[in-house]
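Heads up, there are several structures right after this.
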Structure I
Amino acid sequence: MKIQKIHHVAYRCKDAKQTVEWYVKHLNMDFVLAIAEDLVPSTKAPDPYMHVFLDAGQGNVLAFFELPNSPEMGRDTNTPEWVQHIAFEVDSLETLEAAKARLQAAGIDVVGVTDHTIFKSIYFFDPNGHRLELAYNTATTTMNQALDAVKWDMLNEWSRTKQAPKHAAWMHDASLARP
């Protein structure tokens, strides 16, 4: 079997209407579907929910569940907040910078533009506390080939040592030549 694509990614939200309106307003996503049930289809548990779906572009769908009868939602406090996030790709650095300005003008705190060498990105939170990233790819073909050539060596070294391998140190060390 080979996976064809991600059908949708689903997260919990505090308020389905507020969430849809926020993603439409701030990320220009289209609201494509709402499903509400009194029973969970897979388990038949009596647990009413609202399930909303947003078009994240190129056939990618972002979905949210509002669960009014469940305890208040939280986050995994054992994982740093910068780890769990959803990253969306934009088409240019100008688009990224304009999005940052627009989000900040709306009162949303934004971190970045952060230069990751192979892409540049900004980070911010949605009204549910989910961390979001907008990213613009800046990698050259040569950079991608260099990273591809060392990926298994890096993973294997990490698996053995739990220390950051230096196979791609050129990404963050300005004194090293970039491919």
Structure II
Amino acid sequence: MDTKEIEKLKYPIGTFQNPKHISSEHINTWIAAIEQFPNAVESITKDLNPEQLQWQYRPDGWTIKQVVHHCADSHMNSIIRFKLALTEDAPTIKPYEENLWANLIDGNDDNLENSLCLLKGLHAKLGKLLRNISKTELSREFIHPEHGKRFRLDETIGTYAWHSNHHLAHIKQALKYKGKF
């Protein structure tokens, strides 16, 4: 498999493209994607057996179960980042080693129920929070030390909507190819 094919498998929906001007339409569309994500993941994974949960979305990529558990971990961090930015002046957030987290025991559990439950609760809370952020608050920022830059909340809403759709596409891809490339 050549580099271009691997890149397409890694980013099946492409990378996040932040618009020059983020409109209220963008925000509403992104929030809707965030709110719908847990049900979409549950729907596509509810009948999978342990063998299917082991399917990877690309060579050397995570398994379906690791993707689901990663989303719960990532989106727990997400809501904390939003709340920090809303309550502190440009806080520096704490990054985490997502690849190492994905290899912990809870990241490899065949039972997705706890992570799906977390996603449902987190996304309901996050949706409520995001739907009630003022235009002024959308410009609040946090500092991500890994990237060495500030991220505005409006763009971060887009990033997490993309992140949700990105990993949903990974699960669909693993199912399409039955984990074989």
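Can you spot which of I, II the value 2.6 was calculated from, given it is distance in nm of label points 7 Å out along Cα→Cβ at positions 39 and 151? Intermediate values should be presented prior to the final figure.
On the way: I: 4.4; II: 2.6.
Value 2.6 for distance in nm of label points 7 Å out along Cα→Cβ at positions 39 and 151 corresponds to II out of I, II.
Compute relative contact order in percent (Cα under 8 Å, 6 or more apart) for each of I, II and report the one that scores greatest.
II
If log10 I(q)/I(0) by the Debye sum over Cα atoms at q = 0.13, 0.23 Å⁻¹, for residues 31-118 alone computes to -0.71, -1.26, which of I, II did it come from?
Computed on structure I.
Which of I, II yields 1.5 for distance in nm of label points 7 Å out along Cα→Cβ at positions 79 and 111, as computed?
Working through the options, I get structure I.
Of the structures I, II, report the one carrying the highest value of mean count of other Cβ atoms within 10 Å over residues 95-102.
When mean count of other Cβ atoms within 10 Å over residues 95-102 is computed for each of I, II, structure I gives the biggest number.
Of the structures labelled I, II, one was used to calculate helix-only ellipticity at 222 nm (-39500 (n - 2.57) for each DSSP H run of 4 or more, over all residues; to 500), giving -8500. Name it. Walk me through the numbers on the way to the answer.
Details: I: -8500; II: -19500.
Going label by label, the one that fits is I.
Using distance in nm of label points 7 Å out along Cα→Cβ at positions 23 and 127 as the calculated read-out, with 2.3 as its value, let me know the right label among I, II.
It was calculated from structure II.
If mean count of other Cβ atoms within 10 Å over residues 63-70 comes out at 23.9 when worked out from the coordinates, which of I, II was used?
It must be structure II, since only it matches.
Given a value of 1.8 for distance in nm of label points 7 Å out along Cα→Cβ at positions 47 and 71, calculated from one of I, II, which structure does it belong to?
Only one of I, II returns 1.8 for distance in nm of label points 7 Å out along Cα→Cβ at positions 47 and 71, namely II.
When volume of the Cα convex hull per residue in Å³ is calculated for each of the structures I, II, which structure yields the highest value?
When volume of the Cα convex hull per residue in Å³ is computed for each of I, II, structure I gives the biggest number.
Read the figures in this text as sums done on the coordinates, not as results from a lab. All values reported here derive from a predicted model rather than from experimental measurement. Cβ atoms are built from the backbone, for glycine too; each structure is taken alone.
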